[in-house]
Every structure is written in structure tokens, then in C-alpha cells.
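What follows is calculated from the coordinates using simple rules that are stated; it is not laboratory data. Quantities reported herein were computed from a predicted structural model and do not represent experimental measurements. Cβ atoms are built from the backbone, for glycine too; each structure is taken alone.
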Structure I
Amino acid sequence: MTDVDALLPLVRSAVDARLEHVLGELRARWHDPSGAADDLFDAAATAVSGGKRMRAVLGAVGLALLTQDGTASGDRGRDGCRSGNRDGSRPEPPRREDVLTGSTAAHLGAALELYQASALVHDDVIDAADTRRGLPSAHRRFAARHLETGWRGAAESYGVSAAILLGDLLMSASATEMGAAAATAERGAARAARDAFDAMTTEVAVGQFLDVHHEVLPLPAPTAQPVQAGAAMHRAALAVVRHKSARYSVMYPLLVGALLAGVDPHSELFRVLEVFGEEIGIAFQLRDDVLGVFGDPSLTGKPAGDDLREGKRTVLLALTWQRCSDADRALLTRVLSRGHAAADEDIAAATEVIRDCGALTAHEEEIASHTAAGLGALAESPAILNDVARQSLTALAEVLTSRRS
């Protein structure tokens, strides 16, 4: 059992408790005598339930990077931020477990999980997704409520509007929790961490727009220079991966935690964390793209082939486009053009094309390459990270890049 195996449940428990408290406070503060707002807060509770809390875990690990077996670099309080005793004496060094489960880590973890929930709610609206983690997506849930009660107007329109507002509520709560986490740090560390968090939210919006934009562009003709066309698709897809998913899934949570702990944003340690976080984040999202086509619905909570139904222009699609036949590219064009109306037999055939043409194997090699680059950044800087931190990051990289859900 690794350090991460032992500490994951502790971090998740602390963050779950904080999320429950945050939503309870919101519900109490904005109590609506009519009871209508309960639908919003119930949906918020569902949106933050489930999931592995990996962003929260990464934030906590970043916060604890400078601790090792009860010792720490620099004068930092129990939550991993620099502090000093009132009499000027050196404070007691924090225990790693205390940092990982302390109030700063809980606030940061809640901020990251609330932000992710917000992004997923909005993403499901954009993709017209029916499910999320095996349950109806937020806009479908609100639309169903409209139909059940026989309210006026169009149920679908109500569902979309309510889900957008739910996402906004979750984002607002996320910003509040990030502010609470930053309040525990020194002014410079707090400013740097808040700037990184804000950069994350901006970059995801840009990445999401790039994703939406690329999906409405016409596909190349099936017979028109497929290798070059596939290469262009690959570059565009990787840009979306980097800006929409990779950095906010791994890099930013780790960096924000490290900045709160007092890591210098101009240091070699920070550079290593950037490289590690981005490369493992890319591998993480590429793994997600495999699951979006070949994943087990009982584990992913989404139908197999869902990325094909949603017309996703993924790296996996680009690799397939380069390798398959003209007839297969015509099939892919038909599937992606029809979206959710695509026939099940066409989805199944497209899935087989991806596997049979060698694209899935090439995609696995790309995942392995990015994973190796991330781990290589750790290996090339042996003096920067202590052994506990290095082991934790290595174990997390394995969890993130080899998952099945």
C-alpha cells in the first residue's frame, strides 16, 4: 500500500464534509418559503456527489509537498502555509496527515470540486448529454421535474435555463471556498494561488469554446489527403485537451495547492510541477477519450460510444482518420454528422474501425508517452522533491492514467 492509498480516504472524507457544510449553508442562507429553491439546492448536492475527488486530492498533495514524516521546509503552520508564533519562536512543523486533512486543504478541495461540478453541468448542457455518473444530467433532471408538475412552457427550455443557473451557483460557491483557502496563507502566496485558480477558470472557458468551435467545422472529405487532414485534427484536438481538461484536471489543482504552501512560482520546483501536471493531465484526458468510446457503462455512467454520438473531435478520432479506409472515413462522417440520431449499428461499426485500424493502439502509445514525460520531469530533478512527495505524485500518475471510470 502506498502513501496515497492510505491518505486518499482521509482527504476525500474531509472534503466531503466541507462540501456538505457549504451546501447546507447555502440552503439555509437562501431559504425560499415557496420551496422552489430546494430543487436548485438538491441538484447542487447531486452535482457534487460521487466522483473520485482527484482534483481535491491533487490540491491537498500540492499543499503538503513541503512536508515529510512530520518535518517541513520553512516555517509553515498546520495547514501548510507559512506562519510564525507570536513570540517569534519557530512553530511546530506540521504533520503531513494534518496538512492533507486540514482546513486549508478542505477549503481548496471543496473549491476545486465545486468548480468541476459547475463545469460538468455546463458541459452536459452544451453536449445535450442525457446522463452524468449514471444519473440524469442536471438539465434532464430539471426538465423531468417540469413535465411531472405540468408547468407552463417548454420543459426542455426550463431544464437548460435551470442547469445554467445551477452551474453559476456552483461556480460562485467555488470562488468563495477558494477565497477561504487563500485567507490562511501569507499575502504573496494567497495572491499567487488565487491568480492561478482564476487562470484555470479562464482557460477552461477558452478550451470549452475551442471544443464547441471545432465540432461545428466540416470534416474533411473522406478521400482528401487523410494523413495531413488527420494531423491537423490531431493538433486541434490536443489544443482542446490541453486548455479544456488537462491543466484544470491535474496541473492547476497541484499548483494552487503548492502556491498556498509557499512554493515560489519562479522556482525550479514549480517548473517541475507544471511539466508533470500538464503531461499527466494530457494522459488523463486521453484515457477519458478511450473510455468515452470503449468504456464500461456500469463504470463510467455513460453509454458506450457516447463521444461518437456527441461528435467529439478527439485525438482518438484524428488517429483513426489517418489510418482507416475511405469507406471507414465515410462511416465516421455519417456518425459524427448525425450525432445522437446515429444508428446503434453505425456506432458499433465505427467503434470497430477505431480498434481494427490500429488507432486505439497508437492512442495507448500516446498516453504512455505523455505519462513518461510527466514522470520524467520528477526523475530528472531528484534534489527538488522529497521522497514522500515524489512517491505520492508517482502513485497519483498511475491512478490518473490507468483508470477505468
Structure II
Amino acid sequence: MTETVVSTAKPQPAKAAAIPDQSAPAAPPRAKSSGGRLRALDGLRLVAALMVALYHYGGRGGDVTTAWGKSAKTLFPTLHSWFAYGCLGVQVFFIISGFVICMSGWGRPLRSFFASRAARLLPAYWAAVIIVTAVFALPIVVYKTVSPSDALVNLTMLQQPLGAQRVLGVCWTLWAEIRFYALFALCIVLPGANRRRVIMFCAGWTLAAAITHASKNPLLEVVLMPEYAPFFVGGVGLYLVYRNRKDAYAWGIVAVNWLIGQHYAVQSLWHHHNAHEFSYRSAYGIIAVVTFGFLAVTVIALGWLSWANWRWLTVAGALTYPFYLVHEHLGWVVIKELHRGLHIPPSGTFALTIASMLVLAWLLNRCVEEWLTPKLRTALSKPLL
């Protein structure tokens, strides 16, 4: 959910299916798009972010009920059941992240990789934490802000392991992303990316995550993230498919992690019919959304969406991360003012809230990211003394 799509150039497809790495010269990519971007991947990122927004505004109970003044289940008697599947947009984000991190980390030194990731994540994140903290501190806002100490800890992105209250509800996904970045940096970027090393990384993480789940070791669960590993690893496998669509090992990585990923998604999100639950997600529906995520990135990896080369998709990709950060909590504030304050109907409130969050995301991108990201990347890219 936080990635910048980088150059689409890739090497000559392998001539052998064995694991040993190939050193063949680069060949022209199959799916080259203007500006060196996979613009369809930008569009998919926005789709995933909008899925999560649908969930936060109309697919769950809790704080959003306070915003609407009544349960979204009452306001959207049919749609709320569909909106409930929107939480799986996070899994789609993780698949995209696996693909893009492998792409951006391939052939890049560790310092450059770290500078790129930090500069991509931090500017909009810092701005979002400050804005949400300030808005929630206003007397007219019914939601409680976190303590000053916890707000400051949130600026480190380490609030989750440190046990501090979260300013942004979605930041738990960033903690998962950070752990993935660390694993990938240590195992792939530091020694140098090649096909054999990436395959062994994927296979090793998949097996280690399964062992961790069986052993229920708390430390290993934090490090290896069994529930989310299949989506990151599946995305990495799809990048190998992008490099060589005939790579049997890559397809095997994708298939195995799709099978494991749907299992974890069903296990965590499915429940028996219960009148007290906000909504019911069927096992088939959960599997379908997970499959959609894998298939969508597969189609992009195979170059079948290379025709989707519109400039607005690049803009969509740029807005996704800041939108994802601010849409939940600030969206609740907007919903309350529009629906309960101005008496705008639920459908109009829903649309206007998403539109307002996209406008705010555009402002964060133009005023914060475009200004601070290059400065931070340059500063972090300087060699250590």
C-alpha cells in the first residue's frame, strides 16, 4: 500500500528451470509503459485503498456508528454486507508490496533501498499523524485524541510494538510492511538480489512461517508474520513471473502462497451466522477477494494490462498512500458533519467523504510529499562518515 512503482526493465528470461541464478543480459520488457511505470499497478493500489475505505465507512460497526449516528447496517441494508469484504484490500496491498519491493530492491545497495523506503513512507505519515492528532483534539470532535506522549511515539512508526495508542487506525499495516522491508533488506538487498536468493528467501519464509504458526512462538510470530507472509511472498513470486513468465519456481511460489493466504484470510475473517455480528462474510466470498488480488497482480505481471497507460493512473498511485493514511479517522469526522450536521443523505455523504479525502490526499502529495520526499531521500543517501 505504500510503494512507488519503479522501472519496468528486466533481464533476459532464464533458459533453465533450475534454481541456480542466471546472468544473461537484459532484454526489453514485455510490458513497458510510458515513464517507466506499471500504471495498471498504480490503479490497482487505489482500488485496494477504496476497498478499505468502503469497509471503514460502511462495512463495520464501532466508531463509524458514532459518526453516522446509527449503524451503517441500517443505513446500507444490502451494501453493508459487500462493504464488509473491503477489509481484504489490505491483503491486496501486501501482494502489491511484495511485487514492488522486490522490483525496487533488485540491484540496489542497502543504503539506497533504506533511503527510498524511508523517504516514501515518512513525509505523508508524519503529516497524517499531526493532522489527525490536531483534529481529534478539537472540542467539537467527539473522538478522543491520544496522550501527548503516545502521539510523539507514533512519529517513530514503532507505536505498535511499544504498546502506545495508535493515532492512525491503519498504521498496524505499516508495522507489517516495516517487518517485511527488514526481512527483505537483510536476506536479499544486503547480500545482493538474484533469482536463486529470492527463491530461497520465498521458500524459507513460507516454511518458517508455517513452523511458527505450529509452534506458536510469540517472538517468531512477530518476526515472521504467518498470517500475512503468504501475501508478501506471493507478491515477490509474481515479480519473478514478471521477469520470466516461464519460471516454474516462481509459479510454484505464487500458487502455494495463494493456497496458504486464502486459508489465513478465511480463518481470521469467517464466522458462523450470528445475529449479533455486524455482517456475515462467506468463505467463498473471502476466497474470491483473495483470488482477485493474486489474479490482478498476475495479469499485470504478464503484461496483459500494458495498454492501461493513462496518466491519471499515475496520479491515482500518488494519492493512494496519503488517502489510505487519513481516510479512516478524518472520514468519520466528515461523515458526522455532512450527515448529522448538514443532513445530507447517506449515499451523498459517502461519496462526498471519499471525494474530500482524495482532495486532502492530493494536498498532502503536492504540499508535503513532493517537497519533503526528495530532500529526505537525498539526505539519507549520503554515505556514512
Structure III
Amino acid sequence: MTIAFPFIDVTIDTKGLQPVAQRAPGVLAIVGASDKGTAAANVPTVIGSVSEAAAAFAEVDANGAVTGSTDIYVGLRAALLQSPRPTKIYGVKVEGTDYATALAALGAADDVTFVAVAGKPAQKPAGNQTAASKNPAIKALKDHVESSAADGLKRIGVFAIDPTLAKSPTYAADALACVDGLKSTVSRLVCVAARGADDSGTTPDVACAAASAIAGLPVAASVVLKSVKGFTLPLAQQFSPTEIKALSNGQIIPIIDPALIPGESLHFAEGCCFTTDSTLNYIDVVRLLDDTEFRLKAGLIGMIGDARITKSGLLGVVNRAQGILDRLIGPGGIDGYSVMIPVLEILRVPEDARSPGETQAVAQARADRTVEMLISLTLGPVVHLLNIILKPRF
């Protein structure tokens, strides 16, 4: 009989080499109208440069110069001018005015974290109109990001107040009327305002610029006083302190040129979501929780079907979760955390010392093959307000 060398049969298990799914912190999708370009309607197209945006969504000459602009091209150009900018930018051409179908086409692009509709700023309703009926594209955006979040695809929609909304003593009230009833109940919208925004004599797409600027930031970074590029604000159109406070109180983020920051750069003057949920009031908190949720799911999914409902098995699950959360402490925005599996706490107790209820809980978990894990995070939010007491004396 021939004996196979080297007398020991080795089977290589490569499961430990399986990479953990990664989620880019900021991936932006811009949906907008266009009757030009090579891109097909309702198909997400990755855009990496202004020239690519022009070819896909605008009319260009033989030299690549734009001879016919479109809403989505203007929006993509504004997004591409930001620095830093998102990891990836998609463009989706709307067929006619069917924004809902174009937004639904993003269902397969599961890496998208921000969405904006190009060329559709919020306008003030007239007569018996509601803000939703006056701004159907924004209503479609709201419905999309909220339904996507419910399905597990956590996204934030960004839109803007019409930059051409006239300056008046009632500007803040007029801006709020543009968006009345459009607030997200689950903190999935952001609204910005840049009155009189100008890009070389044309009206820029403030929403797409803002969405790109926010998406380019780390998930735990507050947007307050972060810069947004691609347009200017004429001095006569800039917000007064009273208007800034009124817009901020209405959860509309004003874009300002602060006197305390050198130069003529433009910055976000607030960091809130456009929401009715006061527990998730800030953009960075929503993004941080979205990112943490994804990391936990991606990091723990490899244990499904392998980890057993035993003391040692569940300790392995806890250790894996701790390894994921450790990397978020400090710069990641988390100051501390705790991980607890109720069934594991029962399993730590000797079997003959457990109460009937504890015995039943273990039996039920094993019968259902379901384990509940409780994770408590201590967030370390950034400073948004610094109160200074100045005490001069002789």
C-alpha cells in the first residue's frame, strides 16, 4: 500500500481570510433632469470628473466644451468642485419629471449615503398650495431617503431654499414657508440656504454643493463652520445675524461668510438635520450611528451560523463587537461603550443556581436560535457653542 506524503492530511480553511465589508463614509447620488448626454435615464452612472459629467449629461462640442447645460450637469459640477469631496459620486438622469422612478433606481447602489435632486430648490407655495405640492421633487427625495432607511439603506437627503427667494424683512418666514411640512420624522433630511448665491452670473446648485461638502467630511465631523465651495454670496444678499438665528431655529442651515474667518470663504452656520426628532438633531450624530450600525453588522455577520449559544460562544461574539467599537473611540466620535448579552449573563451563573425564569430564557434563546445584544455608546460630541466670561479689572 502506498502511503501519501507527508502522512498528515491538511485542509485549508480560508474563512479567516474573508475581508469585512466596508462602507465608504460619503457616497453621493445626484438625480436631475437632462435631455442631453450619453447616459441612459434611471441608470446610476459613476462620475469622476467635470468632463465625464458633461459627456454623460450635457451637450458638448468636438473639443469637450459644454454647449448645452442641464440641471444634473450643473449639480454634478457643483459637487465635483468641493474639497474634500465624496468618495464616489453617482448621477441619475430623470426621465421627464418622474423623480420617484429615478430615485428608486438607486436601490441597487447600496453604497449611497447622500442624495440630492439637482435644479429643484424649495420654492414658496402660492395660494392654497402646500410646500409638498409646490416642491414634488423634494417630497420624492424625502420619501426616498426615509423608505430607504427603513429598508436598511441609511441615507440623508440634502436640499436647498431657492437662492433667488427675494430678500425682505420676512425672509426667514418666507424660507420656512417653502419647506413647511417637509421635515423628516426620522432625521433623514438636511436643508440649507444661500440667498443670492452666484456662479459667474448663473444660479448655482446650492443643494448639490452642500451635499458634496457634507459627504466629504468624516462621519463624526460636525458640519458647523466647514467650508462649501463653487459659488459666491454678494455682500448685499448675505444673511443678517437675526436671519441666521431665525433660520437656525427653523433647522435651516444658513451658508455664511464669517467675519472671524479670514478671506471670503463660505461656511455652514449650523449642523442640524431638518427633522421633527429632537433625539437625532445633528447630522454628525446620525452619520456616526449609521456608520456604527453598518460596522457592527458587517463585522458580526461572519459569526452567524457559527457562534453557539454557550458561554464560550457568546463571549466570542462580545469580543468581536468590542474589537469593532474600540476603533471608534476618540477620533471616531465615541468616548466609551458597553456590550451586554442578557443570555450570556445568565450562562455565567451555575445551572443549579438559576431561577426558573432564567432557565426558561436560555431555553427559549436556544429554541429560537435568537440572541439579543445590548450596546450602549457614550458619544463625545464636538463643541458648537463656547460661552466666554471676560472679567476686566485694574
Given a value of 18 for percent of Cα pairs over 38 Å apart, point me to the structure among I, II, III it was derived from.
-> II
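A value of 18 was computed for relative contact order in percent (Cα under 8 Å, 6 or more apart); which of I, II, III is the source structure?
Values: I: 18; II: 28; III: 14.
This value belongs to structure I.
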If helix-only ellipticity at 222 nm (-39500 (n - 2.57) for each DSSP H run of 4 or more, over all residues; to 500) is calculated for I, II, III, the one returning -23000 is structure I
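Comparing structures I, II, III by FRET efficiency 1/(1 + (r/R0)^6) of positions 140 and 180 (r between Cβ atoms, R0 = 30 Å, to 0.05), which one has the largest value?
Structure III comes out on top.
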